[in-house]
Structure I
Amino acid sequence: MTVKKILMLVGDYVEDYEVMVPFQALTMLGYQVDAVCPDKKAGEFVRTSIHDFEGDQTYSEKRGHNFTLNADFAAVKTDAYIGLVIPGGRAPEYLRLNEKVLAIVKEFAAANKPIAAICHGAQLLSAAGVLKGRECSAYPACSPEIRLAGGQYVDVAMDAAHVEGNLVTAPAWPAHPAWLAKFVDKLGAKISI
């Protein structure tokens, strides 16, 4: 049996829940999730941040955990993967400056493979130029970038997800049950209880 592989693009100060929970949930389902970061190798780690919704005008941010990478960014070949996960947090803000990161996102989009982007993960989709004429949810503060990239921002509840074609997007970690279910469906998994 061939192991189905999913690529996860992360970086320092990725949102803690948005990297840890999907990594663990998708691994539990039997997928090999390769978490990579530019300029880092398997065994190294990224620092995470915890974003919460505590009644302020925007989310709060606290230091999270160290998340250990399990694959080398330099070795990524997109044809080896069936899907892509882009967690949010602070990482997408600077990962979008990396041309190889943008090339990876473009390759997944061109191949019409399932892509999940949560929260600020939409910043990578916008920067890669894959949102023109597409619908995309994200953390509301990312809506101008989606529009400027030619996409249509879709405002959904914080615990909801939006699907258009191969793209599964959600505004924040409270949407994990919704977007994970929709993403796994896009991957072709059949889960019955």
Structure II
Amino acid sequence: MGASAFDNVAVALVHYPVYDKNRQIVATAVTNLDIHDIARAARTFGLYRYYIVTPVAGQQALAGRIVKHWQDGWGARYNPKRKTALDLVSIVSSLDDALEDLEAVLGAPARLVTTGARSSAETVSCGRLSSLVKEREHSYLLVFGTGWGLAEEIASRADLILEPIRGTGDYNHLSVRSAAAIIFDRLFGMQLSSRA
């Protein structure tokens, strides 16, 4: 592993299998903003890799074109910081592909950590997960779902379930890129002391 404090953590954004609002399993579309914003957040907090998970060939091609634009040629010259962030991106067909890649590179199976808006009695707090990550005994794959959340076939595989983000009321429907940024800050951010 490299010099980053959190290079034992990767993030995966799953586009299939996820639920739609009718709780049907679907494949969602890859979005430009999710590619850019989660990559930038992952780079800011020193994560190892950002996996975009979709089995849909056309969606893989679209994501690949977006990433390539900023990694090579004009885009890379125009905005080197964007290139640095998008260098973290790996487009894979399944969550298993992401896990296999992590194991090959980091030398041991990663612990799967799922996220979501629903409460569960078996969640781990951000503080507890942050402590586990810092112990560096394991690598971790932090998994976010698109649409209306991860399908049960993925959620049931979790080694850990991260506590949901809670606001002040009943509304709880953040964009995935907003949720990722909040969670990254809670897990990996510098804790600033309060000013007098």
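Readers should treat all values here as calculations from the given coordinates under stated rules, not as data from a laboratory. As the structure is a prediction and not an experimental result, all values here were calculated from the model. Cβ atoms are built from the backbone, for glycine too; each structure is taken alone.
The table below gives the values:
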{"item": "For Cα extents along the principal axes in Å, for residues 36-115 alone computed as 42, 29, 22, the structure of I, II it came from", "result": "I"}
{"item": "Of the structures I, II, the one that 1.3 was derived from, the read-out being distance in nm of label points 7 Å out along Cα→Cβ at positions 108 and 124", "result": "II"}
{"item": "At a computed -12000 (helix-only ellipticity at 222 nm (-39500 (n - 2.57) for each DSSP H run of 4 or more, over all residues; to 500)), which of I, II", "result": "II"}
{"item": "Structure (I, II) behind the derived value 29 of relative contact order in percent (Cα under 8 Å, 6 or more apart)", "result": "II"}
{"item": "Cα extents along the principal axes in Å derived as 46, 41, 34 - corresponding label from I, II", "result": "I"}
